[in-house]
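Each reported figure results from applying straightforward, stated rules to the coordinates on display, with no laboratory input. Note that the coordinates shown come from a computational prediction; the quantities given were computed from them, not determined experimentally.
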Structure 1
Amino acid sequence: MGGRISGDDARVTETLVILALVVITALGFDFTNGFHDTANAMATSIATGALRPKVAVLLSAVLNLVGAFLSVEVALTVTNAVINIQDSDGAPRSDLLAGGGTALLVIVLTGVIGGILWNLLTWLLGLPSSSSHALFGGLIGATVAGLGWAGVKWTGDGSKLDGVVGKVILPALISPVIAGVVAGVGTWLIYRITVGVAARFTDNGFRWGQIGSASLVSLAHGTNDAQKTMGVITLALIAAGEWSTTDDIPFWVRVSCALAIALGTYLGGWRIIRTLGKGLVEIAPPQGFAAESAAATVILTSSHLGFALSTTQVATGSILGSGVGRPGAAVRWGVAGRMVTAWLITLPAAGLTGALMWFVADLIGGVAGAVTVFLLMLAAAAFMWRLSRRTPIDHNNVNDEWQAAPAPARAGN
């Protein structure tokens, strides 16, 4: 009997394999979050020439890395506010954590895959949709598929705003409006105060100001977005019995997530940088400064309160507000409409993808099902990357004049 693997040993091995897949996939999401959202901080600075493209993404990567260590409030929101992992008395749910927690691990794995695939699709299309809502949508879809509607923590206990509604949906509706109003008023005031001052003086001064405000947005982005993946990995560790508290995050998780989002940020995400920097409005340095300052203020405040808002929506709202606040500025409302459409469908689209991945994994079952959906994700990612090379956008052409549709790539490019 010594050469046989007991049922308990097999279950432990299965749990550890799926846990490893969850951690790898979650860090992969964090990486896509980085390059998907670089535009939030640096698109306006690149568009106005305040920073050279490669310098901008390097600065943003470093500050995302630093920002990831400033707080864990958003990470705890992800761990506690989406899936009902505790009974009413606060103890872990036995139905989720039985059998080595594989039920919850598969839900988390397929949910994160749903988020990654939506992130990559919107990156391919150059749409600055919400990485946060892609992640939450995937998790919600996989949870509903695996546990039913009651498996999602939609609201809190009545004493405070909590759950998906209070921590995700309401901030999504309110935050871009607040950022847009603040940026619009700020832009209007800037132009009122500097009326009569030569543009060369104001533009140069605000370009320097943009470096500071864009840096603050990068720091805020790391504080908010890197934590979301921290919460996902912690949730998986709880399911596997490798972590026992919902009130803290393991240090190695914080470090690995910080590095993943920083590396993704340095990659650039040029397609979305181009859309935000050139597609919405023709941004002058005073507008960029106002937009970045408004975005940083809203993001940092929300991170302190534990709201897992969309930094993409905040940044986009502030850029739109800066266009409205500048006298005579033209806003490309058609592009804005595409963005809003992407915002509206991100949660349900990522949710459907996460649910589909869960059904595939559940149909096959066990480690084989988890490995299958992981390989499907890799194949889809490779396919979308291949498509992106037909119309390449990088630091060399990110500031080219905006066109309604990208020009086809020339042979050999």
Structure 2
Amino acid sequence: MAGRLRNWAGNIEFAPARVHRPSSVEQVQEIVAAAEQVRVLGSGHSFNRIADTPADLVSVAGLPQEISIDAEEGTVSVAAGVRYGELAAHLHAAGYALHNLGSLPHISVAGAVATGTHGSGAGLGNLATAIAGLQLVTADGELVELRRDDPAFAGSVVSLGALGVVVRVTLDVSRAYQIRQAVFEDLPRGQLDAHWREISTSAYSVSLFTDWAGDTVDQVWLKRLDDGEPAPGELFGAKPADGPRHPISGVSPDNCTEQGDVPGPWHTRLPHFKLEFTPSSGEELQSEFFVAADDAVAAFAAVERVRHLVTPVLQISEIRTVAADELWLSPHYRRGSVALHFTWVPDTEAVLPAVAALEAELADLAPRPHWGKVFHHAPGYERSADFAELAGRLDPGGKFRNAFVRRHLFGE
């Protein structure tokens, strides 16, 4: 009997022929070996048809939620379906930490890694850059393990599920640390252009929130490593908030992580939202585009040229930074990036024209989209041919390809 389910945002209804929720890696191997076509589902926190299939859909959420720390190697091994919030709490209890987290702790580790999901920090790579190894079930049901010293590793981490079903990943860890989170309001728009580099590097992790409608940036969230020093009294004209804030004006901040420059464990400050609450605004669509960090000011101007199309369907926009990496399909491949994120109203028909306008206006800056969000076009990646060759070896029959993958990765 066909299973029916929706993604987290509710804008995509999946209609696979079969939905599998294996409880062991051996079951994953059996399912994959017997299937003609397979796609894998993590936490469902995507906004397009990246995980869709008319055939077999495999959820990794039912795999044993095993987490194993190797203190000698400085790594943690974790089942693919474990959510970052759960992993982070386990690590912190043992005195360890990850280098960064995304804005939501609700996303699965393997799903976030496969799409190049990120946090913020000019010197911090996306979440996939912490991966030291992974296990995946390939088209014939074989369990393959890849480590950093494998020539295929850089092509296998951000892979959009096109190489196999990742069942376990190993990540680098460090000693636990403390973060202070302070929010500033009403940054003059001109100051953003004039002091972008200073602002974006003013803390361990920096996020700016704006509706692109006025002459100020609504909020700047500084997440600083705790050195005992208080937050600055002002930030290029922006003033400290007089209480906790949600990124979207008028929304209760109760589901946001603690602010007020109060030091606390890394995993309770780096995400914007608490694990126990509904992520973000709950009802929304999302898009995100990455351009070179040096093109940030030009990108801001591009958004403003089409803000008459953007602002009517926008809830809030977030600006972040991500360090360059060497992962073939990463949106940050060999390019330190500024990330332009858009949280839209939950109306696909109304949002798509705004997305198209942004893509057209940013085109001269070679924008790369977030693989898991709403976009029309993904540019060719310079390692696309290498990835196609790797996919040909691991999945010669195209078992893990769906319409999304065939279009955006293989140009079909």
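Quick check: 1, 6, 11, 15, 17, 14, 11, 8, 6, 5, 3, 2, 1, 0, 0 is what I get for P(r) over Cα pairs in 5 Å bins from 0, in percent, for residues 14-213 alone, calculated from one of 1, 2. Which structure matches?
On the way: 1: 1, 6, 11, 15, 17, 14, 11, 8, 6, 5, 3, 2, 1, 0, 0; 2: 1, 7, 14, 18, 17, 14, 10, 8, 6, 3, 1, 0.
Structure of origin is 1.
Computing semi-axes √(5λ) of the Cα gyration tensor in Å gives 39, 22, 17 for which of 1, 2? Kindly include the intermediate steps, with their values, before the conclusion.
Working: 1: 39, 22, 17; 2: 34, 25, 19.
Checking each candidate, the match is 1.
Out of 1, 2, which one gives -5500 for helix-only ellipticity at 222 nm (-39500 (n - 2.57) for each DSSP H run of 4 or more, over all residues; to 500) as computed from the coordinates? Kindly include the intermediate steps, with their values, before the conclusion.
Values: 1: -24000; 2: -5500.
Label of the originating structure: 2.
If you work out relative contact order in percent (Cα under 8 Å, 6 or more apart) for 1, 2, which one comes out largest?
On the way: 1: 33; 2: 17.
If we compare relative contact order in percent (Cα under 8 Å, 6 or more apart) over 1, 2, the biggest value is for 1.
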